[in-house]
Structure P
Amino acid sequence: MSVNTDQSRTGSASTGLRIFILALFAIVTAIISVSFAAHHMRIGYEEEYAGQLKSDVRNLSAICSLSIDGNTLLADPSLAATKYASVLPALLVDSGETNQSKRLYGLYAYTNGTLTPLIRNSENGLVAAVTPVSEWLTVDAKPYLIEKSGQITILTPVKDSQGNVVGVFELSETYSFLDSYGNSVEKKVMMSVIFSVVAGIIIFSLQYLIPEIIRFIRKREERY
């Protein structure tokens, strides 16, 4: 009788060990697989978002720069500042949401290698004043793109009727929220996977635990 009991205990221990190893393997495999997939999807989404945002900034910057009269900018910078302080905000409506991309813009008068700020909707984040003139002032005077982590900036030279560069319009979109948003999504995905795996293991283990519980109850009833 003791031999059978020992064998039963050995079998139960062996079954428990197999369940533990299987559970550990399932959890590790699920976490690694989902973590890789979620991170890969996140990178793809962030690249797509940045690419679309870059296109939007280019188009919006082009529209705004076309609305700026270079002759007015050259003849009377103060009048230009007053005029475009009302025009530009109407063209550059910001959602104002703290968890979305933030739009920054500035208009500068250019004279003899120097930029004079006329309009800026923020004291921080604008880079035209600290960017060397030689980088954006080229022969063709095309829009100059500046990319850095979480921000896309376009510097668009403004010309007068003679074709001379008399100012610069700066438009920038910041999307630093995207990193924290991605971290939050990845965390939620991982927690969902872990919960699902643990729940699956518990349900799977019931087929081994229930017979043991029934056997234990029967033995206890037989004693009494």
Structure Q
Amino acid sequence: MAQMLSKGDSAAKVKRAVRRHLRLSRRQPNKEAQGIAERIVGPLTALEDALAKASAAAEAAQDAFDDWHLEDQLLDQQVRRLGFRCREWDAIRSGDRTLERVFGGMTPYDVTRAPRHKQPDLVMQIVVRASDLPDGHGAKEMLGDLERLAACSRSAHRAYLDVEQRAGAAKAAVDIARLTVVRAYRDNFIDIERACGREVAESCFPLLQRSRRKDDIDDQRGLPESEDDASEDTFD
């Protein structure tokens, strides 16, 4: 009997099997078998569209993460510069301890190593404490940029979460489309067998595993051991 696809097969394997099924069916002289086989074109097209959307969504999520990471790096730079200005001030004014006051007992390193999504809130606390610095303190003139960069980092985080959620939904759509194709593949075999007989049905479907017969070994040399040995798509 022809080897059927299973629910656990990857989208890449499903696509390859359907391509081969259509190719074999279109070479089949039995027109009724050809007509039945063509029913799978619609579900296959839907799967291909879902895969394209999922790929684009995954790339958008990667880009959004890179944007968030960059904003976080820019914020880290400003935090370190603020700490440097405080150290400069404290070095010539013994007892002021503005670094400790501004950072609330933390170090600049503690802030920059905090989780990305928490860092903007920590920075805004720094801005509030630093607003009481004496006039002429070098860190005070940096507070506007620090607040702006914290807002940019927070906004980039929200954008990333939104795009990542859409990427997850796109991947779920691939799974739904993949299962629809798997069912259509099975239905094609059943209906071709009923309409045209077992021999015709068998000839319309590819072998998904390499044959183990001795006389096939040389003929199939160079083919993948199974469909899973060939390259897979990203969304499997």
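With relative contact order in percent (Cα under 8 Å, 6 or more apart) derived from the coordinates and found to be 40, which of P, Q does the value describe? It was calculated from structure Q. Comparison across structures P, Q (criterion: distance in nm of label points 7 Å out along Cα→Cβ at positions 66 and 154) gives the highest value for Q. Looking just at mean count of other Cβ atoms within 10 Å over residues 50-57, which of the labels P, Q belongs to the structure with the highest value? If we compare mean count of other Cβ atoms within 10 Å over residues 50-57 over P, Q, the biggest value is for Q. Comparing mean count of other Cβ atoms within 10 Å over residues 34-41 across structures P, Q, the highest figure comes from Q.
Bear in mind these aren't lab numbers, they're just calculated from the coordinates by the rules spelled out. The model shown is predicted, which means the values in this text are computed figures rather than measured ones. Cβ atoms are built from the backbone, for glycine too; each structure is taken alone.
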